[in-house]
Structure 1
Amino acid sequence: MTTNKTYANRTKIFIDGQHGTTGLKIHERLKDRPDIELLELPLADRKDLGKRVEIARSADIAVLCLPDAAVKELMAALGDADVCVIDASTANRVADGWVYGFPELSKAHRAKLLASKRISNPGCYPTGAIAILRPLIDAGIVRADSTPAVFGVSGYTGGGKELIAVHENTPDIEPFGLYGMELTHKHVPEMKKYSGLKNTPLFVPSVGHYAQGMLVMVPITRDITTKQANAGDVQKVLADYYAGEKFVTVRPLADRSWLERDRFLRADRLIDTNSMELAVYGNAADGNILAVASLDNLGKGASGAAVQVINLKTGVDEATGLAVA
């Protein structure tokens, strides 16, 4: 086991899977911090379950950036160890006893995170969808028993090393593609649970031929609302819900200032930040409303979210080591 230089009262963190896409970004954000001591295994020991369990038990926080099966194996071996675990896989996103790692989920949610030692790191698409739907359901605008549609586009880094290799090494790669056509995407259960929905939302993701950044879009249609609401009502609910938050901000109603050439909303505008911006647009004549979330799929949608929770758990400012747009 090797560590960087030890200082008094440093938080010991072990990133299991630090060479994956999310793990690398978390490591990058923590490696130079004087309040953090990163614990690392020699390369030869990184697949040794016993040694991984040993180092995880010695840490204050273990961050798991592993496939679901590997997380389940490690957690079974860890048992009720006192270490705080932040799981970046989908293995425990909706599991009993785990707290969802989105501090802005509700006014009481930070207290739940502080009290828990089993935290599931949110998925990138659900971060945007839940940020939109949860306040609207709580406010009684969107019905909990409705079936909202959620559409999204992400950079190819959201698919991990395999998809990155395809996009960076394949001639004539598709410039844009829908996927998840079986409508059983792994992110759907957390969207449903943490939005407060009774029904499974219709979720259609897509990948563009660019590296980072994402947009998540939720139409607020008449068939999912509980009462007559206009775009201004939706924008106000979101703005009030996230008032005072550092990383989740709500733009003015029908804001055009962030559009390219007054028309196009870029998906990569918040890369390398932990910021998420929400916006609402509407057509008053037809009563149609669209809510949009803009974020970095590797930032607030992955590694940034984990670092934000680490900051919360260690008592430093939540923005420590994180960029704000």
Structure 2
Amino acid sequence: MNTVKILQGINPDEIPMEVINSAEPVVFKQLVSSWPMVQAGQISDQASVDYLKSFYNGNTTVVCKIPAENNGRMFYNENCTRLDYESFKGRIDETLDAILDGVNKIDAPAYYIASNIIATHFPGFNDKNSIVIPRAKHPDAMDARASVWIGGATTATCHFDALDNIACCVAGQRRFTLFPPDQISNLYPGPLEPTPGGQVISLVDFKNPDLHKFPRFHDALLTARVADLEPGDALYIPSMWWHHVESRAPYNILVNYWWEDAPAFLTSGMNALYMAMLGIRDKSPHERQAWKHIFNHYIFDGPEQSNTHIPVEARGFLQILDRLDARKLRALLINKLNR
């Protein structure tokens, strides 16, 4: 496995656009070391907890409680029909206390709060703990979303996200193992549902991989890149890159920023995948192969491949979609599905 490229001396308000445009993972060494949240954690875990609590407004959130025998890994039961940990609505301050209380206790469960939007639970936190995302966004693109991830020594099993991501380690240590999107088959993705956090995950146990059951995982490891983050470090994860995340300290806090520069009125790629399952996947091999060429022509090669020979007035949905086009296309699709 190779290490992720490391950049030193980057200002959190001046992240280079060309780094983001490269769509390659990069570690920004000590990007957020000046954050008060990071500095509180340098004093002690309790100081970090106290600082975070000072912004907490009392709203509940989804808390994961992982049995001690899982060693922090969030996964499935033996036949992958249900998750092997408990989720419930709880208070964040109580969860933080439970994490600290469980330190050095062998039989203590692990607790994990994933992707909690900061604005809804920690008003004012972003005023002194933030970065600027360099973007060439569409006017209707989503705003960058800042979230906090809280937990003990837990493992988020390898998965991908369909948004660009900068993940900032503010307390504890995290190891990211990343794979390019073309490694999906070598990572043996599991069921589409249920899933931890709503994303399909790899069925391979990275700590004890069964290469007899998952032989192509060896090929995936040849492409893997590793990033070890300490407080103050940040990692850029391009959208669609698979990443396995190990929180390696008894207490860990990560703040991340998700964004997409495409217009927010477009639907998700997962919806297109489900539609393709309904309309293409179970057809004959020769028909699937033909549809592959059609998708390349109309979708993956971009609009210029399919529309430049057609008069502008006649391009319809073959042109880059605006909000009205997106509404018309949704209505068309709904109408066809309801027939």
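Computed from the coordinates by the stated procedures, all read-outs in this text should not be read as laboratory data. Remember, it's a predicted structure, so these values are computed and weren't measured experimentally. Cβ atoms are built from the backbone, for glycine too; each structure is taken alone.
I have 13.0 for mean count of other Cβ atoms within 10 Å over residues 54-61, calculated from one of the structures 1, 2. Which structure is it?
2
Match the computed value -8500 of helix-only ellipticity at 222 nm (-39500 (n - 2.57) for each DSSP H run of 4 or more, over all residues; to 500) to one of the structures 1, 2, and report its label. Traced to structure 1.
Work out the source of 37, 25, 20 here, i.e. which of 1, 2 gives that when semi-axes √(5λ) of the Cα gyration tensor in Å is computed. Traced to structure 2.
If Rg and Dmax of the Cα atoms in Å, for residues 246-285 alone comes out at 18.4, 52 when worked out from the coordinates, which of 1, 2 was used? This figure was derived from 2. Looking across 1, 2, the calculation of relative contact order in percent (Cα under 8 Å, 6 or more apart) that yields 18 traces back to 1.
If FRET efficiency 1/(1 + (r/R0)^6) of positions 46 and 198 (r between Cβ atoms, R0 = 35 Å, to 0.05) is computed to be 0.60, which of 1, 2 is the source? Going label by label, the one that fits is 2. For which of the structures 1, 2 does the calculation of Cα extents along the principal axes in Å, for residues 126-213 alone return 48, 23, 18? Label of the source structure: 1.
With distance in nm of label points 7 Å out along Cα→Cβ at positions 94 and 158 derived from the coordinates and found to be 3.7, which of 1, 2 does the value describe?
Clearly, the read-out refers to 2.
Ranked by distance in nm of label points 7 Å out along Cα→Cβ at positions 38 and 134, structures 1, 2 are led by 1, which has the greatest value.
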